[in-house]
1. Going by distance in nm of label points 7 Å out along Cα→Cβ at positions 41 and 57, which of structures P, Q comes out largest?
2. Given a value of -0.86, -1.51 for log10 I(q)/I(0) by the Debye sum over Cα atoms at q = 0.17, 0.22 Å⁻¹, calculated from one of P, Q, which structure does it belong to?
3. Computing mean count of other Cβ atoms within 10 Å over residues 97-104 for each of P, Q, which one ends up highest?
4. So distance in nm of label points 7 Å out along Cα→Cβ at positions 25 and 89, computed for just one structure, reads 3.3; which one of P, Q is that?
5. Matching task: 19.5 is the computed value of mean count of other Cβ atoms within 10 Å over residues 17-24. Pick the structure from P, Q.
6. Looking at structures P, Q, which one was helix-only ellipticity at 222 nm (-39500 (n - 2.57) for each DSSP H run of 4 or more, over all residues; to 500) calculated from, given that it came out as -7500?
7. Taking FRET efficiency 1/(1 + (r/R0)^6) of positions 49 and 105 (r between Cβ atoms, R0 = 35 Å, to 0.05) for each of P, Q, which is largest?
8. So if we calculate relative contact order in percent (Cα under 8 Å, 6 or more apart) for every structure here (P, Q), which label has the highest result?
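Each value in this text was obtained by applying a stated rule to the coordinates, not by laboratory testing. These numbers come from a predicted model, not from an experiment. Cβ atoms are built from the backbone, for glycine too; each structure is taken alone.
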Structure P
Amino acid sequence: MKDIVDTAIGAGKFGTLVAAVKAAGLVETLKGAGPFTVFAPTDEAFAKLPKGTVEDLLKPENKSKLVSILTYHVLPSKVMAADIAGRKMGAKTVQGSDVAVDAISGVKINTATVITADIPTTNGVIHVIDTVLIPN
């Protein structure tokens, strides 16, 4: 089993996320002890953002905004789908704001749908989502 970063790299559908994590300087953090829960947007999720958004976020002068967006996808604990099944709740992200979790029928994080849950890693869990989460 690999850590969150290496698991994302190996999956082959998180190229944009991995590039963003590298640009934001978060690789070492997400390779750390954790545990973390990462809501990982696919490359298709990033492609749904307005044209030029990703390229803009990857510029060095936008690093703090990129860090804010990426850490909004991370919980500072390991949360498996079974832990929240049938519940609606808020969850505090590493970024500091809450995400809305709705696990009544399927699982939604804010407006994103979890398309694959519970991908185990050595330092937490990845849940694949179909939309990039943007903090307020």
Structure Q
Amino acid sequence: MEEKNYNTQIKKNTKNLAIYTALWTVSMAIATFGPKFIWEENKTLTFIGVFVNAIFGIFMILANIKHLKGLDELQKKIQLEGMGLALGVGVVGGLSYSLLDTTNLIAQDAEISYLVILIALTYLASVVIGQKRYS
């Protein structure tokens, strides 16, 4: 009975995290592309879009914390290792990338989107590897 309640709670927390992540992602796209394609650079609407995105981001963070608190010790360990590696790669990689830009060793400006992709792929790979290692 306890196992069923645990799995039900994990599924609920995962679903809530997915919903808030999707809302945050969609609101990010709207805040990014809305000024150019929807509301023609209207600063008030742009501010509202960014504000709504930040609110969804806060809810996503809270959902992630609740999700993590509901995991068993092994899953927490896998997630923590993934997050730690992603943070380290993000900080070291991001600062190195920024240095390449500021010292003009790369022709284009450093774009945050590349750093976000690097962090996400690092986290994903780390969690997958952790799941395989501990299973």
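1. Q
2. P
3. Working: P: 15.6; Q: 12.0.
Top value of mean count of other Cβ atoms within 10 Å over residues 97-104 goes to structure P.
4. Derived from P, not from the others.
5. P
6. Numbers: P: -7500; Q: -31000.
It must be structure P, since only it matches.
7. Biggest value here belongs to P.
8. Top value of relative contact order in percent (Cα under 8 Å, 6 or more apart) goes to structure P.
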